[in-house]
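No value in this document is a laboratory result; all are computed from the given coordinates. Quick caveat: nothing in here was measured; it's all calculated off a predicted structure. Cβ atoms are built from the backbone, for glycine too; each structure is taken alone.
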Structure I
């Protein structure tokens, strides 16, 4: 019998590991071990997990998480061809360790007491669900009670379609909560990170007394293709980047990640804290 006719065990092919990271902005390749999340070629700042950003901003040991029990609502019993919403959320919770797309807690920044919220894009694209909106509203209300400024770092693809109209209602709900915070004489510092889009950019994320962002962040409402197909015009190459928004007055300051905490502390002191 010829060698190629003999039955053999199926070869066990080990899974390959990615060796390279490609900058989403300038497409430069980096060895995976050399990628810090910030491109040394174009200055693009990559995405961060919520806990990593909290560690970056909050004074060591000062963060105390709140409202972790507030999570999603499956009032529509939503399901599609890929499965149920409930199963998707459970899988996301198991994967990320988070129970919603925003992590809220009290903290200190430069020894200044703040209410800190950080969104995590890894949790269903940082989508704005009923649990997300409720946490942000509670954060604003607690900030009023304790006389703390509110700092929120946004990272989102927009409203969570699985929750229908109640998800869209979170836009008005969170905007109203920020309004009450401002009426109480307390500042809201909004940090828009890559990406901040859809219903989040169209609500609380753009309502800061100071709106700041990191270099190269994608910020906008609808996507480029949707807009171009609607207006039948070619958009600028840098459209919806942090730099474009800064040039057109939508952003107050672009701050590199290494300087972010110091800048926020400076603004808090400016507001009298």
Structure II
């Protein structure tokens, strides 16, 4: 049975996404709760887990930097699958709570940001308290006898005996989080030469001191009709002003075009890594 690490505790969006994917793929997984994203990825790197399902980007709040940074620093982690997960936030409270009189609302910082308009219009006087996770927010509300509420997943609320006070309260109905399923890949594995998937993610460091160096790299993709769906820069963690770049590419242009483009970018980079070719699954 495959063991997959996820960000805990129980009731997080990560757990909901993993349970949905498990059922969708009809695979026999065992979920392992991890304290944070780094722990989940490091456990895969150390061969303690078979895989990890971790968030990499939210459509409203942007990239999950710890995921990108950990992938950048590892040479044994690879992406095998991407899941697009629609974020549905619920306002949950203890049974018989007078929702109109709620005085304090708990949640993780991201859902609080995703529900600003809802909170401003419906609970302008309530104190907003950030917690370490949405599951922890539900736990705090369940433990209190006060008129408190939590913004969390429906599963997190029900795990702690809460009931739904309002559903789908996110300000943007198109809010979604991207998850990567990460596996271990040996250092001596054969280089990726075929692109049997929807996307490929490469990471490289280029000479930022040379004018036009990034433009030169992007031109290698454009001239071969390789479509880039995302570009992200992160500090190289070497010297101030040095950056690495993540390029997410569609595979529609074909193996030859992708191979040529990546090799050309490799020649113009200080170093380059292929983080994996993967298929995209979208949850309704």
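Have a look at I, II and say which one yields 1.9 for distance in nm of label points 7 Å out along Cα→Cβ at positions 107 and 179, as calculated. Kindly include the intermediate steps, with their values, before the conclusion.
Values: I: 2.9; II: 1.9.
Matching structure: II.
For structures I, II, which has the highest computed value of FRET efficiency 1/(1 + (r/R0)^6) of positions 155 and 235 (r between Cβ atoms, R0 = 25 Å, to 0.05)? Please report the intermediate quantities before stating the final value.
Values: I: 0.65; II: 0.10.
Largest value of FRET efficiency 1/(1 + (r/R0)^6) of positions 155 and 235 (r between Cβ atoms, R0 = 25 Å, to 0.05): I.
Once distance in nm of label points 7 Å out along Cα→Cβ at positions 195 and 211 is calculated for all of I, II, which comes out largest? Kindly include the intermediate steps, with their values, before the conclusion.
Details: I: 1.8; II: 3.2.
Largest value of distance in nm of label points 7 Å out along Cα→Cβ at positions 195 and 211: II.
Given a value of 14 for relative contact order in percent (Cα under 8 Å, 6 or more apart), point me to the structure among I, II it was derived from. It would help to have the intermediate numbers written out before the result.
Details: I: 14; II: 22.
Going through each structure in turn, the value belongs to I.
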query = Comparing mean count of other Cβ atoms within 10 Å over residues 99-106 across I, II, which is largest?
reply = I
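When Rg and Dmax of the Cα atoms in Å is calculated, the result is 21.2, 88; to which of the structures I, II does this value belong? Each step should come with its number before you reach the end.
Numbers: I: 21.2, 88; II: 21.1, 65.
Structure I accounts for this read-out.
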remark   = Comparing I, II on FRET efficiency 1/(1 + (r/R0)^6) of positions 139 and 187 (r between Cβ atoms, R0 = 30 Å, to 0.05), the highest sits with I
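0.90 is what came out when FRET efficiency 1/(1 + (r/R0)^6) of positions 131 and 147 (r between Cβ atoms, R0 = 25 Å, to 0.05) was calculated for one structure; which of I, II is it? Let's see the in-between values first.
Numbers: I: 0.45; II: 0.90.
This value belongs to structure II.
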